[in-house]
Structure P
Amino acid sequence: MVVIWNPNASRAADSEHVLEQLRAQGDVHVVETSDAEAAEHAATRAAAEGASRIIAAGGDGTINTVINGIMKSNQRPILGVLPLGTANDWFSSLDLPDDIEAAIETALSADGTWTDLAELETTQQTRYFANIATGGNSHRVTESITDDMKQTWGALCYLRGSIGVLADLQTYRTTISFDGGAPQEFEAWNVMVANGKMSGGRLEVAPRAIVDDGYLDIVIIRDGTLIDIAKLTAQELLNTYIESDQVEYRQAKEIRIRSEPPLRFSIDGDIIDEQPIVFRNRARALRVARG
């Protein structure tokens, strides 16, 4: 068993006892690194060498990095997750226990359940992600969040980061095709492609998303006025925002997107600004320790 531990994760400093608990297992090899490339390489190597289980200990970015490392190997060990990040959005989408002791037990010993991943492809690269790709103004919010804001505000940093962006919303002329269908045009503020439900500090932005249903969910927020923003915010708090006429909600196995200006997608810290971009569901791609 291999644990890939991010010492810079927001909750890692308060979780040293967890690290010692993992080391005490005896058959556990711990790799401590905050470097994404090193973490991805460690996951690839562990999978290729026959590790039965790899545990990603960190935030959503660490999990994403470890997943991409595993997917580079022909072997598919079980992935365990320890939530040490700011938001831990994918962890919430999996309905895993928040209690760290319960999370350790699940990561170490729970059976692996086949779970979907999302694949994105551009002319430059192919990457995988487990949770949500956010593009447009939602990406601008993510980009505005600093490490200090994460430490000070915790999961509320995503709300704090939105303040400056709301004053200057950009409209994206977006062309999207679903499952090979005819291209459709949208004047959009935000575009989100989801495998999981949660984003931005455990906000349920894709409430119909299921991590093992064979589909991706796409949420398009059409442009509008400041009054529309206020209405959407209120509906989000009531978990009814997808019923708004300003929201287009679809499900598909493959989604092709191009926009002007280019949508910059944020995927757990990775920035994708190439066009066109294709998202695909990869059904039953990975076994995750979920109990």
Structure Q
Amino acid sequence: MEYIDLHLHSNCSDGTMPPAELVREAVKASIKGIAITDHDTTEGIDEALEEGERQGVEVLSGIEISAYLDDIPMHILGYGFRHGDAVLQQKLQKIQTARNVRNDGILAKLNSLGIDTTREDLKRYSRTGQTGRPHIARLLIEKKLVRTIDEAFYRYLRKGGLAYVERKRLMASDAIAMITAAGGIAVLAHPLTIDQTMLTLPSILLEMKEIGLEGLEAYYPIYSATVRQKLIALCQQMGLLITGGSDFHGAIRNGTSLAEINKKQRAPYQLLVALKNHLSASVPDETADIPVS
């Protein structure tokens, strides 16, 4: 069977590998199709598409957007959209501006704690696409204040942490609209982050489907086969597309290789076929240029 990984992060956001290297890692892991889903940025897509053509790996345009449904925080994945869309890029720039405001607030709090940090320090850990708390966490590791990213979040960066600053909220309806307006499909990422019991998940999905959600990430490394089957059944009941991916950030976050982490999620290639078929059916002929290498 052939497999895919539609949830990867490069160093254009909080991953450690360049997009092209992720494509080459996919080849080593015998993964046929991928999506680079960096947080709130599309910076790495072109590089991944070009390397995908060279390596014979299908690359679908992707993104992961942080949003809220009322007071519920969530991540929404977007696939198959026109990543150069001017309106989309304008809105993503506004999101990054909000991140920068938050970053400055966090750095100010760290400095008030006697921890000397600047924007220039952060540039060593991020490209131009997106800079956020994970990069600040790496900076704290460099300064030997913490040993891991998780410890950095727990002590300083999580809600209630010593340097936590709330970011301006983006609502789920707006995040989904950004993706669909650019011709893409919106998918809820790692749904058990929202509801581990899965008791309220159906009602949440119903509400999100009404605002344009079209898929659910059912294949995820930490989900058991039983959980995965429940999520697949939920997708089938609600008419949602099924997707899957590793949420790989590189060894610094996942502690393992792309090949190893994909042994735990094994999303079949047929899911990508269904996703592309849905995209083809929903896009008018004159703009049916789905970004896939």
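What follows draws every value from the coordinates through simple rules; no lab data is involved. These figures come from a predicted structure and were not determined experimentally. Cβ atoms are built from the backbone, for glycine too; each structure is taken alone.
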Q.
Suppose distance in nm of label points 7 Å out along Cα→Cβ at positions 206 and 246 works out to 2.2; of P, Q, which structure was it derived from?
A. P
Q) Thinking of P, Q, which structure, once helix-only ellipticity at 222 nm (-39500 (n - 2.57) for each DSSP H run of 4 or more, over all residues; to 500) is computed, gives back -12500? A) Q
**Q.** Entry that produces 0.95 once FRET efficiency 1/(1 + (r/R0)^6) of positions 118 and 222 (r between Cβ atoms, R0 = 41 Å, to 0.05) is calculated, selected from P, Q
**A.** P
Q.
Given 24.6 as the derived value for mean count of other Cβ atoms within 10 Å over residues 38-45, which of the supplied structures P, Q does it correspond to?
A. Q
Q.
Can you rank P, Q by mean count of other Cβ atoms within 10 Å over residues 54-61 and just name the one with the largest value?
A. P
Q) For which of the structures P, Q does the calculation of relative contact order in percent (Cα under 8 Å, 6 or more apart) return 25? A) Q
